[in-house]
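Read-outs throughout are calculated quantities, based only on the coordinates presented, and are distinct from any laboratory measurement. In this text, all values refer to a predicted model and were calculated from it rather than measured experimentally. Cβ atoms are built from the backbone, for glycine too; each structure is taken alone.
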Structure 1
Amino acid sequence: MNNINRLLEIMAALRAPDTGCPWDIKQTFETIVPYTLEEAYEVADSIERGQMDELKDELGDLLFQVVFYAQMAKEQGLFDFDDVVAAINDKLVRRHPHVFAGVEYKNEKTLNEAWETAKSNERDQKSEAAQASILEGVAMALPALKRAQKLQKRAARVGFDWPDVTPVWEKLDEEINELRQSVVQQDKACVFEEVGDLLFSCVNLARHLGVDAEQALKQGNAKFIKRFSHIEDQLKQQDKPIQECKIDELERLWQASKQSV
């Protein structure tokens, strides 16, 4: 707690109007958001690369973001860091009755269902609308693939979902055909829309197959980088610029890279 208190004191000093840091003083909730997202991604990157020393530092940077928001809220009389901690403490206890209240669940499936029900009830209580949307509360700032997956899972909980993966394959084929038709018609606005529908269907397929679409695409990106770098290395050995290669040669190198990387 001494370290936490020191961090809170440092944050308050950074925001002190007369003696603080000019950059920290001028920040708002809105201007800090990009840094928070960046820090969260750096945490994930450290974990994926297995860099635990880096992870310690990145978690500290992410914690600083929480403290920053709490300090700004305190200045506006909204809440403070203690309120943030109290809120998460209460939520964790409330959502884990099997740990803190002696409730028993038969299996992990019923536990997960109870968890989702608890979250749904909390959303209903927070909503000022008489009929809150099932999709309310899925953050706009999430990466598009991750948000699509969460939206689909929300809808699925109330029965808006295919019973198995077979119709999902059919829907994917349907979206591909609609995109092809839009391309033939040279309708740019329709092409844009159909690409979105196709990607949304791909996320739905991934969900039905038990695959996290965001993580799968991240792995796909990393694989592409490795294979493309392999092609660049091969061409460097030949002292040949990639811009001078014809597509059939690049395809041959790509296929070779798939065997090597």
Structure 2
Amino acid sequence: MASEIEYFLQGVKSPVRRFKLGERTLEYWAPETQTDRVLIAHDGQCIFDTRVAKKATTWQLVQNSIKVATELDVAPPLIIGIWHQGEVGDSVSRGKDLSPESYFKSGIPLFPKNGPFDLNAIRGDFYLSEIFETYLPEVLKRTKVAYSPEKTAMIGASRGALSTLYALRNHSEKFHTALAHSTHWTIGKYPLVELTVAGLPKPEKHKIWMAHGTEGFDSEYGEFQDHAHKILLEKGYSFGSDLSFTKYEGHAHTEAAWANQAADSLRYWINKSL
């Protein structure tokens, strides 16, 4: 078993633990009380630790989870942060993990903000398979948390939101709820929206929470998000039942914005899994 380092978040009694599995860095936080919920988070560098996070700002998922769990009188979830390739801010390396591989390699035009990148280097399928086949089992072994797909969610923002929705295509039997902040539709525009929604499972067993802001990159998402809603409804999803969307006025494409939104997405998931 790979050795761990641990550190504490201010005001939180149980530690965050970090270890490496092969070349991948993983972090997790387990509450002091026994839990049966699991939250898998992309962009692990920005989930817990301000020392490694982009602009020293995290999603505060632990603090948000404790807040929501207290409101709903349940135990907070086990939270697993999966570090992406490369350093924080290296969008090309990050994209190798978080790009929906088969969609990006399907021949649709792509419009990455940072210029062209090598499609052959994308490993989005392998990345998701490793999460469920290797990383999740390893953390479960270390924590002895009772895992069930019905009480498991995945959360991500921007390219991580695309990967979260893509995971519902490839691993729908392994988690219940997709929490997609600021889904980065503009990299593939309407064809990417259509491929993504077409790949989603039928709505009976799954829930999807989506959101975006109105500033920065997020200001460009509206027309594509509206198109996603249209075809999601045609597919059988319905708002209030298995689909939710929030527009956050004044929110930008930042960790600070996603930290402010996270309590809402976590509340939706936990309420739907009670």
Query - Identity of the structure behind 40 (criterion: percent of Cα pairs over 25 Å apart, calculated), options 1, 2 - result: 2
Report summary line: Working back from 9 (relative contact order in percent (Cα under 8 Å, 6 or more apart), computed), options 1, 2, answer is structure 1
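Quick check: 5.1 is what I get for distance in nm of label points 7 Å out along Cα→Cβ at positions 15 and 183, calculated from one of 1, 2. Which structure matches?
Details: 1: 5.1; 2: 3.9.
Of the options listed, only 1 reproduces it.
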Report summary line: Comparing 1, 2 on mean count of other Cβ atoms within 10 Å over residues 23-30, the highest sits with 2
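Of the structures 1, 2, report the one carrying the highest value of FRET efficiency 1/(1 + (r/R0)^6) of positions 119 and 215 (r between Cβ atoms, R0 = 30 Å, to 0.05).
Numbers: 1: 0.85; 2: 0.50.
The maximum falls on structure 1.
Could you figure out which one of 1, 2 the value -24500 for helix-only ellipticity at 222 nm (-39500 (n - 2.57) for each DSSP H run of 4 or more, over all residues; to 500) was computed from?
Numbers: 1: -24500; 2: -10000.
Matching structure: 1.
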Query raised in the report: 1, 2: which one has mean count of other Cβ atoms within 10 Å over residues 87-94, as calculated, at 11.2?
Result: 1
Report summary line: Comparing distance in nm of label points 7 Å out along Cα→Cβ at positions 63 and 111 across structures 1, 2, the largest value goes to 2
